[in-house]
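Listed after this line are the structures, all set down as structure tokens.
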Structure 1
Amino acid sequence: MLLDEIANYLASTGIGTVGVSIFKSMIPTEAQNQCIVITEYGGLPTTKVANYAVGAAPLEWPRFQVMVRSNPLTTTGYYSTARVLINSCYRALDGLATSLSSVRYVYVEALSPPFAIGLDDNERQMFVVNFQAAKEITST
């Protein structure tokens with residue numbers, strides 16, 4: 001599944017640890033302040049080509065977002081440390097073309113550079129970057 005594949009890939013680069021600093025879909029309440037969460041959202045229609053049966057399109061185009069939450073505003077370097085982390089995620093994923101969990105990602109591209117979206121209720125800075133992937137469709 002997309003979130004598992006991306007989370008595990010980021011962990012394999014040394015950016016964080018799944019379940020400790022990298023989360024899928026939501027941030028648990030017990031999570032450390034500075035962390036990463038990956039969520040998926042609506043992508044583009046599947047690629048259709050001649051001679052493929054109904055439901056057998058070769059590519060799907062999912063989209064996902066990587067969000068980094070910083071340490072609290074009162075922490076020295078709260079902004080710059082989180083900014084470096086979101087940039088690391090951006091560099092690790094933008095242009096990725098590989099197989100993850102035996103699923104081939106033809107191409108992953110950032111839809112924009114990372115950007116700040118403001119502070120959460122606990123004065124932690126949040127950054128996001130959105131991606132689109134060209135992913136081969138598997139039978140599962």
Structure 2
Amino acid sequence: MKDNFRLKIEGNLENLSYIGDFVAGCMSEFSLDAHKTFRVQMAVDEACTNIIKYGNRDFCHTINLDIICKRINNNIFVTIEDNGIHFNPLKVAPPDLNAKLEDRKVGGLGIHFIRTLMEEIKYERKSGKNVLTMVIGG
């Protein structure tokens with residue numbers, strides 16, 4: 001059984017289904033249960049959607065995604081590397097979920113979902129790329 005998978009793909013919204021299938025296949029190889037697989041798929045989809053939508057604000061280059069799924073001991077690591085603009089999602093303040101809808105600022109819920117769905121999230125800027133690593137126990 002393989003413990004490491006990689007997908008290099010152009011970052012566009014049309015490729016989100018391929019990314020979802022890739023993640024589902026990896027989680028199946030890792031024998032992750034359906035509930036945790038769904039959580040991982042949702043987190044990866046949200047992260048990739050944000051990267052695709054906001055990572056190329058100047059529209060001067062193609063966003064490329066490198067998605068690595070790894071199993072180490074009893075943990076599943078999903079790392080997403082992209083060549084988009086520098087953005088650290090961990091610095092985004094959590095949304096005020098108790099505020100009235102009309103008082104809430106737009107955005108920020110996707111990152112909140114990722115934090116909720118995954119057990120651990122790490123970010124670093126490395127060699128001009130954003131590197132987001134999400135962890136869930138297997």
Structure 3
Amino acid sequence: MDNNGDERALKTKWYGVNWRTTGNPYYVSKGIRNEFSSYEDFQDHAKTLNFEKGLHIHRDDRDGNYSVENTSFITSDEHKKLTSRERRKLTDENVRDIRGHHENGLSTWKLAELFDVSQTTIWKIIRGISYKDV
């Protein structure tokens with residue numbers, strides 16, 4: 001890390017990791033822990049990955065702990081893309097099935113019931129508004 005801005009940004013990431021793993025009910029209930037023994041260990045890891053201000057911390061296995069093996073730093077665009085895919089309820093295969101069934105005459109109401117999502121979600125999938133990448 002070359003400047004104080006990078007260092008401050010990294011410390012902010014460190015504080016965020018510690019807060020999430022000890023104070024955020026979602027992370028705590030899932031048992032997600034911070035496996036870095038100290039800020040210095042976290043800092044060394046960040047240096048090996050060429051951390052710079054503006055990058056987001058990402059756990060490659062979203063159910064895994066913050067660790068050397070599971071933590072990377074990615075751009076904002078990459079982070080948005082990955083987290084939106086991770087939060088999806090439907091698989092790519094589900095989306096293809098929905099589109100195929102609709103082409104064969106199954107109603108959006110019936111598809112919503114079958115896939116346990118809202119009729120609006122089905123409509124957005126069919127129109128290509130949601131799940132555009134599938």
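A short reminder: the numbers here are calculations on the coordinates, not readings from a lab. Computed from a prediction, not measured in an experiment: that's the story for all the values here.
Things worth noting here:
- For helix-only ellipticity at 222 nm (-39500 (n - 2.57) for each DSSP H run of 4 or more, over all residues; to 500) computed as -6000, the structure of 1, 2, 3 it came from: 1
- Which of 1, 2, 3 leads on relative contact order in percent (Cα under 8 Å, 6 or more apart), largest value: 2
- Comparing mean projected area of the Cα convex hull in nm², for residues 4-75 alone across structures 1, 2, 3, the highest figure is found for 1.
- Value 49, 38, 27, calculated as Cα extents along the principal axes in Å, assigned to which of 1, 2, 3: 2
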